[in-house]
Structure I
Amino acid sequence: MKNFTQEPLLYTTAQEVDGHLVVTDGEFPEDMLGTVYMVYQIGSVNSNGLPYPEFLPDGKPNHEFGSAIMSGDGMVLKINLTGQPTIKTRIMKTPSYFADWNTRLGTENYHKDFDFLRFRNFGISRFSLMLGVRNPLNTAVTPARFGNANPTLVSAYDVGRPYIVDPVSLQLITPIGDSSEWMTGIPAKVPWAFELFETTAHPCFDPRSQELFSVNYSRIEKSVVMAGRTVHHLKNSHTLFKQKLVELMERHQDNPDQDAVRDRLTRFFENLDEELYAKPEDGFLKKLWRMAQAFFRRIFSKKTKADEAGGAPPGAAVTLMRFDGTGPWKKWVLHDQYGQQLQIKNCMHQTGLTKDYIVLQDSSFKFSNELLINNPFPEHLGLERFIRKVLATTMLPYTECYIVRRKDLTDEVEKVVAYKLDKPIPIETIHFSCDYENPNGEITLYAVNNAAMCIAEWVRPYDLSALTRKAIDPDVLSLFALGTMDVSRFGKWKIDAENNRLLEEKSTVLAETGDTSAKQGESLGFNTWAIGLYTYRDIISAEKAVDKIEHLWFVSNGLDPLMLTEFIEDLYKDYPNRLVPYPEVKELTRKGIPYSLNYLNADTMRSNETGYYQFEPGDYLRTIQFVPRKVPTPGVDYGLDGYILCSVQAQKAQGRQGEFWIFRADRISEGPICRMYHPEINFCFTLHSAWMADPLPNSMPYNVPVREDFGQVIEKLPDKTVIEPFFEQYVYPNFE
């Protein structure tokens, strides 16, 4: 049973649970249909949940303290709503999970090989200097159905291969594609068993053609090369690397010329070989010789499997992939209409499709391997603070979009054009959905445009409040930095896909502040402050394509005085797309705007009198999912005929509690008709969700054997004599 103390907002349990939900208020609507899935993060194998403790059992500082929740393991939660509501949770135990588990704190392997085996949190990633990058599958699940097999689930993460998950047992079945089918994300020769594959957390499935589309890309900018070299030197020159970086920090941390400091730090990471191996007392010839040695070490270092298998064709940066349930992936290298490779500056977190097109974007979420250099020494907060301050950049204040014509995706070709729009969407975008129908080649794209917001950042132990200039409340450490510096927008963007044009004149952008003069306890009304997740009927369905989205619901995260840090303030105080003056935003944040559930008519881009529910201060609305009724209700619009299931961190007198609230979709203003919880389940930040009507066990014959998959990679590694026995003892037995 949970101990009801004043848990921090980050409190999350990691145990796997099977049980019944307890109804605490209202009545459970027995006409609900199907099963809802949600994903959330539970910390590392060392923490047994969240928050990360500040100190280890022996009293030493915990290097994971204050780490981003996005570096933690993924838990998938399943709520069966047919009959008495039941709940099941399971950790996504990939091969890298078992490697991490068997090198965790307290194991013999934790101290082997100069700590190179064990995994550490680096920014929003977690990796081992010897074994490679974790794939925690902690972001999203996508229902899919291939051929005559039962519908299944695809679990995905931005930096790792997607996996098939049994929708009944929640057990991992297989990765989609073996390692040789994927292009590594770091071009530097980093010899890892668990390779870094940059992809999307949201592959898109077409229930009519039964095709799953994803991407695999490798950024070729300097920052990626810097990340690869950083990883190499963390392993091979760890002490010297840290010493040099500390010296650089001590020499420049008080320099008021931040541009000069940024240039110097960037040069340090760009020229690590020379920075580390050239000695100050060396003459010119010795320095030149050391530089030459470093250069040839890189050139003749052992090639990775992806390199020897061909990897990406010369100049290729983005590959579109299609999976039909049998494998292997069918792949097309993408270039724009001018023959240029696609330049992905942030990431490709979201993908979308219509009847005739695949829609790709450069998402405003910095989930790419450049973040590896933001925290190379997690145990040294002073270094982290220095590097973050100097190298941090804002999200791009616009969104580049690319359109692939599905008729071009034939088996006979290997390269396809991804048509870049004539102009970007003029504001940041993280998540979007499209009408399936695209009449006369016109795409309707609904986008969450999070203005002046940086969800890739998280609240750190040394952060200061932008409101008090004092240390941030420890209640919010490790959470997404949800302090926002302007009002979000919900965009309905029209695209002429055949002429590659963004039709701004036909688009609608909704930005609503609500009644900001409302006093504590009064209703603010429909608003778009810090939009979070959204839902509509048949969103990401395995069975039904939505020809036209007519009704949708979204979360407003409001303005939380706990969340706005000086760091975010400094990044976005000069935000170029501003609608609300920053002094006003800051004062509204000081006052506080609560969470709310909002309904939007997607046709009129307006709400109605029953389309708003305001949560009490202290209640945190997280994930929302549309759930239909078992039997259609006469006279009720198809898109409104059901319920909205929400995950909520509810504030109770005895402490916070993870709950599930149910609203009638067509009248959310009346409040929840049912509240449920399980005493052994708590969560700090549930992310994406999905719904299935009648889950059955996975029946796909497709399978990638773990031993064969990783064996082909390990065979080519220079550390094979260490890694192969490790896999034989700790990884392979879990999949046989």
Structure II
Amino acid sequence: MTDRREFLQLSAAAMAAAALPFSTHAAETSGTGWYDKPMRWAQLTLVEDDPGKYDPQFWIDYFKRTHSDATCLSAGGCVAYYPTKVPFHHRSRFLGDRDSFGELVAGCRTLGMNVIARTDPHAAHQDVHDAHPDWIAVDAQGRRRKHWADPELWVTCALGPYNFEFMTEVTREIVSLYKVDGIFSNRWSGSGMCFCEHCQANFRTFSGLDLPRTSNPQDRSRRQYIVWHQQRLFELWRLWDGEIKKINPAASYIANAGGGALSGLDMKTIGELAPTLFADRQARRGVMPPWSNGKNGKEYTATMGRKAIGGIFSMGVEEPYRWKDSVQHSEEIRLWAVDGIAHNLRPWFTKFNGKVVDARWMKAVEDIYVWHWRNERYLRNEQSLARVAMVYSQQTASYYGGDRAQARVEDHALGFYHALVQARIPFDMVHDHLLDAAHVGRYRALILPNIAALSEAQCRQLRDFVDSGGSIVATHETSLYDEWGVRRADFGLASVFGASLAGKLDADVHNSYLNIDKDSSGRFHPLVHGLEDAGRIINGVQWLHTRPAQAGYASPLTLLPSFPDLPMESVYPRVAHTDVPGVYAREEGRGRAVYFPFDIDRTFWEVLSPDHGLLLRNAVRWACNEDQPLVVEGKGVLDVSLWMQKDSIAAHLVNLTNPMMMKGPVQEVIPSPPQKVRIQVPAGRRVRKVSLLVSDTPARADISGQTVTLELASVDLHEVIALDLD
């Protein structure tokens, strides 16, 4: 392993620019401008043969019917849809003497819509390659890269003069000619690692090293590449934003960027740079639950705060086979969109190809948008009322997870997320660079799903959180590594966990179990409520050997070590019982702490054992030690959230009770059984009216003090309980 001192060789300036641990930023945007005004976005992504073959008025009329108040329209980059004068900016071969982009902009302006221009700089034509071969991306073998999908095109380098010079000029031209409200760039950050002459020289200047040939984040060159790559992209972002503002001070560069732990650009810096942001997660693919769109909203809200965020959704099938002209079932479209709306995403539909081949999606989107328009004031969220938050960590993904970040980091988060959805606990997400009291002080409990890489400063913030009365629930290797992914001798949060490292990690545990134990008084801990008659339950797959800090600690779960699983005659435990803790649950300071030394959340995501889901739910409830502000009781699976607006509260219930919940598409909505709902209203606010915004039926609610209780006969796909406040 590289000596720890080498980590300190990164300059403070580089760390600040890349928003790595300990960096600080002042807010870089002033005022809200126009960015908070739009509530419903429409995107039309043209294809090269659209000019002269599609009807722009058709789309203007559709934007009007859907009450879309902002739009993103194809302008330039790979293909220009206006009469560009920038050399090598490829005009659509079908454009003729038209100005397709200008026509659409003019039509949208008549509707009072905000307009941003879409550019796509990731590919270039043969003339660019011939005149500027240094603008083209190069692979590790030194070959310039042909486009993987269109052999007539070349892949451009995102970090060199193609973007910094050529696309800067394109950006200036578009903003000068059309006075758009912003530029939104797709695939602007590159298409994989580039080994062109500019990247080699720039990286060597930055680090004194050659570009890495390994994905191991503990390799010195790879580690510094991660820093440099972010720094370079944020430099490009600031360049484009500055050039736009010179022409139109009210406009901005709006990158297609951001996301959760696996996102390549630091979300804290993005939250400070971006006046608004859009989650480009257009539909489900593979084995993906519909709550994934709500997760997008929570991740973006974590660093964007009160700034407006949108959720981009498409009508097509989003599998890797790229059926871009496809149309999904309308119920699947609705489900993905409303789960995003329930978690603070303003809807943004995107349509590829200006010529409508299959129109079945149009009514579904129109219905969503018309409903959204009618109930807009209940959807302008100002604050989540959740008391629980899950931490996500890009530094853990980058420096601990590396190329295995999906399994080592994200799968833990997905498992805990699914358990919370099943438990119907409203919760937010928090970025690990925002663990200060100003950002987490309003939460009762923080969840740390294998947040392995934490700095001393971050650990101190978490200890302060617990000392001040907050609680944490942590799993597996949380805090065992520093912010650079270097393993510590013990947990950074050992004093909070009441546990210390006692040995190695068993990474492939078979046929191991956890005994359900009573305490010294003969009672079961609330953590194992519902498992009292189980005796024992399955263990996880990865077990970290730990020991309690306090002698004689009695855990409600204890390890039953692995024993043979073949031949069948040998399948019996060699040790009936141990005192090795399977969980640590303790009072700490004014708060509580729960720590699982095994991968309970990751294993739950893999095998979906109800016992693991129950343990995770119990852990959060015990840690909170208070009633949730939104309680929904009944059968089925519902994704819930609770938001406050200026003069109202909105409780969202999204019905996921469907055999296609974990693998879409949904083809029909199956109404839920009856649900009983209890909402806690903040002190000092009085409810004057209760409404059901989706079913549009009278709400028979009981209002007693600060508590509103009502029963719903059923939830179709989505219900919003709106409380108007005095």
Structure III
Amino acid sequence: MDTPLLKTNLSLRDGQQSTLAVGDWVLNTAEMATILKATSTAGFNSAEVAGGQSFQTAISNGYNPFVISDALHNAITHHNSVAELDLQMLFRGANALGFRHYDKDVVEATLLEFIKSGITKIRFFDALNDIDNLDLPESVKALKHVILQGAICFGNYPQAPDRYTDAYFVSYAQKLVAKGFTHIAIKDMSGQMTAQRMATLLPALQSYLTPLNIPIELHIHSTNDTSSLEAIRKAIDLGIHSIETVEGPLAGGSSHHSLSSINPQLIDNQDAYHSLTSTSERIWKNPQRKDFDIPLALKEQLCAAGVPGGAMPFVIRDLKTQMPTIVAKYQQLSKRPPKHTTKFAVGKTNQIKAENRALKFQDIITLFITELKRVCADAAYPLLVTPTADICCKQAIANLAFGNNPYSELLEDRYLTSNGNTGADPRFTKLILGHYGEFKSYDTPSSNFSPSEAVISFFEKHNPLGITRAKTHPSLQAAKDKPVSDMQEARSAAWKLIQTLGPKALSFANFDQLTLMYALKPSGAHGVDPIAKAVSAYNQRAQGARINASGVTFPGYENIMQPILEHLGALHAVSPTSLPKDVMELKLSDLGRNLYRRLFRTYATLPLTQEVTRVRNNLTNLISSDHTNATLKQAVAYVGDSFRNLDFLPENQGEAAYERAREDFRQLTLCQLFGALALTHSLVNSVDKHGTDPFMPAERSIQLEDIPRFAHSQPNKEHSLWERRLHTAISSRHFQVENDLQNRLAHWRKI
């Protein structure tokens, strides 16, 4: 019996990264969960929701990437139809979610934090296919419920056909299996795969992996359209285990093919699939796709040169920006071609002269492709994936614009400016000198395919930063060899942020998550803290968490409500809750295994929480006074006890007491949480009425169990004036929150 073809929907991660500008991503958890539910119903087995550029994109938009995956995981595990949907992320091995080598403890902590946040399938890749950059932490390998997939980055250089052979890829797959990877993926982001190559490569991989019961998944971008479609169909014919698609308005172009375009017969349920596409269209509406701005002929030309679709927009932008400089340099050199000018440059110049025309942008593209090939040859033919595609493309543009003579055969003419300074990007220099890893040879006796000694010596000599060739593999650089490790520096920055912003920072992310964000932080303007900037953007959005976007029941209300809404919106999208009162009876534990921990820390840092300590201390003055009568002393004691009963922090310090208090906190319902905070705020502001007013003294201490009764019942004549006042204070605030949630539920139903 044939094994059914498995399917992964990449729309929420790679689909967005391949097509949208950073500010246009959908990161709202309710909308994302709606896509996930439709994805599962349509017969997909997994969905990519995290990793790659999405980590930095989420932060730059003021979203916590760990919270997104946590909220989505909690939502789908509450609905039977999506319980088997794996949440997938992309991970750059030793580069983690950034663009440099990170200390091993940062890599391990990042992986474990995402796994704790609900990720169950992780694809690891290295841009150089350097197996030493793909060490799996033992703690991660020990987790049996997580799929660990090693990706083979595919590339092809017609001018170097012996560089990436089938034998090379099979040998690399063997290394991945030996490392502990239980799944293998073929990752072609630069559009070099063809049906003819698939016909030889996939059987070669299957001959080794199938007996080991190791599945193979295919990741291939649709930038080359017809060729990639043929390659996918050939893989399906050959029995590939799983394919990846993008659905709805983000499909095609530089993204991925949709399932319907590959083969409509692969659709299990036409109605469910139509629902997925229509849902995607409704959520993304009419996206402004950056890849659709590229003319088809130009896209095909760049793709044939190995430029990935994701790199094309910046390549075109940068070439247009530098075009006047490139044209001026070209025309100057074409008048008297120097001794070492290439035959291509002379021939192109003669052609332009014969046609009696100025250099057009298409000519600039041709010059760029020629120089890109030479840059890649200098670097020993790297695979053009993230980040090597970015590095090599930018270096080729820099050579054309700033090189003394970019059409010369000499390195010093191409990479040095007219005044003898280097025009080489420091990242390209590091690539040449081995600071990102090695170009290993897996199928030949040679240990690696390093750049030539002449190239290495040139870049070692000509770089202002004094970078020398790597003496040891970058993965072996230990944190102890640095003055301050990545994690130490990040912890310090996270601690300072919490000290400054308190609940506003902790509402966005817990301490561990803030630490990892700082360790992997995106680059920003000089002097700008990108994580503090993310917290600021988050808090601006959190203002909408106020009641009807304006009111509060206690100071800091939005710092507690915003994290709840992120989880509640996702949960409602998958498992709709019909009535607001049902929502109010949800426990914090129902909203995710991590949410209550973050909320507990946020609660502990609220100004209201700190104010309670001050008021309780002041109440002791009334109790100890010789001029306070017994009735009022008892009332004061009741108020003090009420503060204690409604306070969720432990009386005694210590880890065990704190852990017990946090576990009790997770059992709170939303009604109890918001009721207790609202009543505490009322008591703080009216302590004189409840504790010192002889006409309305407190008659007993308030228990947490009183909150639902006060919230849901109306005061009557049998109640004392004191109790009627409490009923009014709690019921009015409860109604405000419940009515606000009614409006939010109505909004979520429309998604």
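Only the coordinates and a few stated rules stand behind these numbers; no lab work does. Worth saying up front: this structure is predicted, and the values here are computed from it rather than measured. Cβ atoms are built from the backbone, for glycine too; each structure is taken alone.
Taking -8000 as the value of helix-only ellipticity at 222 nm (-39500 (n - 2.57) for each DSSP H run of 4 or more, over all residues; to 500) derived from one of the structures shown (I, II, III), identify that structure.
Values: I: -5000; II: -8000; III: -16500.
Value -8000 for helix-only ellipticity at 222 nm (-39500 (n - 2.57) for each DSSP H run of 4 or more, over all residues; to 500) corresponds to II out of I, II, III.
Work out the source of 0.85 here, i.e. which of I, II, III gives that when FRET efficiency 1/(1 + (r/R0)^6) of positions 400 and 600 (r between Cβ atoms, R0 = 25 Å, to 0.05) is computed.
On the way: I: 0.45; II: 0.85; III: 0.00.
Computing FRET efficiency 1/(1 + (r/R0)^6) of positions 400 and 600 (r between Cβ atoms, R0 = 25 Å, to 0.05) on every structure in I, II, III gives 0.85 only for II.
If Rg and Dmax of the Cα atoms in Å computes to 26.7, 87, which of I, II, III did it come from? Please list the in-between numbers first.
Details: I: 25.0, 87; II: 26.7, 87; III: 30.6, 109.
It must be structure II, since only it matches.
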